[in-house]
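Taken together, the values in this text are just the output of simple stated rules run on the coordinates, not laboratory data. These numbers come from a predicted model, not from an experiment. Cβ atoms are built from the backbone, for glycine too; each structure is taken alone.
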Structure P
Amino acid sequence: MKVFGFAGWSGSGKTTLVERLIPEFSVRGLRVSVIKHAHHGFDLDKPGKDSWRHREAGATQVLMLSNDRWVLMHELRGAPEPTLEEQLRLLEPCDLVLIEGYKAAAVPKIEIHRPALGKPPLWPENPHVVAVASDVGTDELASDCPVPLLPLNEPAVIAGFILDYLDAQ
């Protein structure tokens, strides 16, 4: 499995970009999986539903399935969050894993940078950023940016960059 990440400040458009890239890779015949890191707690379950009740009763894992999909929920119950490497081992084999978040992870990544958010770029402090995707022209970004600048609203261009980068590794 090849792994490629996306980093950026909240509201920069990471999820939207990943959502737009998945079909680009799929039409090229690639099987794609995604790992999304959330900084805050989340819950896919609904209070009062059977699976929620099982977790609330203390189950460590609850597996739900139907004719269309299945999901395994695992409660950490105070255990440390699994590392990215541990999470990758949980995935079924695929061609490409896209990782959203994990700014500091030692995987190649594109920074999504929108100057209008008023946040500093990540690339000066993050050696794993191999390109920056932005909604502004290259002349409006820092002229000293040492990595390629990509058009945020052109997922085909970004997909091509990612595949070329991974093939060169």
Structure Q
Amino acid sequence: MRIARRRALGWVLTASAAGLLGACGFRLRGSSQAALPFQSIYLGFPDNSPLGTELRRYIEANGTRVSKTPQDAEALLDVLSETREKVILSLNSAGRVREYSLYYKFSFRVRGKGDKILLAPTPITLKRDISFNESQVLSKESEEASLYRDMQSDLVQQILRRLSALKQS
């Protein structure tokens, strides 16, 4: 009887803890984004763009249709620029690179029907610092690629937040 009572108490405590977490507004990152204010959107990314593919996946999971042509969409996301940059941050006493700054710069705008501007050109710049050691070149290249993937995911989340905040009129 004692074990059953403890087990029941454990379930009650677990359920109440989950209820408290839900009541405070806690959400896992990237889960249940706010709905977009339009039914369909055209994304102006090249077909082989990893950023475009990830953004398309999140938008479709959110219940908004991604159109194949601009004529079929209520909103158009125009990619104005997308660049990755690697800048030397510091040098060691021998004049060799010790740290880099990685930049991911993206600029876009959103238009509605009749070329009405829903979101003016918006630049987003993400930055990460990475140390460099020439004796570990392969691992540092892998770390750099991982940081760029992380920045891409962060960029997708920022774009989605900006799109969900738009007012469709």
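For which of P, Q does Cα extents along the principal axes in Å, for residues 17-88 alone, calculated from the coordinates, equal 45, 31, 19? Matching structure: P. Of structures P, Q, which gives 41, 14, 7 when semi-axes √(5λ) of the Cα gyration tensor in Å, for residues 65-144 alone is computed from the coordinates? Going through each structure in turn, the value belongs to Q.
Computing relative contact order in percent (Cα under 8 Å, 6 or more apart) gives 32 for which of P, Q? Answer for the origin of the read-out: P.
72, 57, 24 is what came out when Cα extents along the principal axes in Å was calculated for one structure; which of P, Q is it? Comparing all candidates, it corresponds to Q. Each of structures P, Q was scored by volume of the Cα convex hull per residue in Å³, for residues 97-160 alone; the highest score is held by P. For which of P, Q does FRET efficiency 1/(1 + (r/R0)^6) of positions 9 and 81 (r between Cβ atoms, R0 = 25 Å, to 0.05), calculated from the coordinates, equal 0.00? Checking each candidate, the match is Q.
Each of P, Q could give helix-only ellipticity at 222 nm (-39500 (n - 2.57) for each DSSP H run of 4 or more, over all residues; to 500), but the derived value -12500 comes from Q. Could you figure out which one of P, Q the value 20.3, 59 for Rg and Dmax of the Cα atoms in Å, for residues 57-104 alone was computed from? Comparing all candidates, it corresponds to Q.
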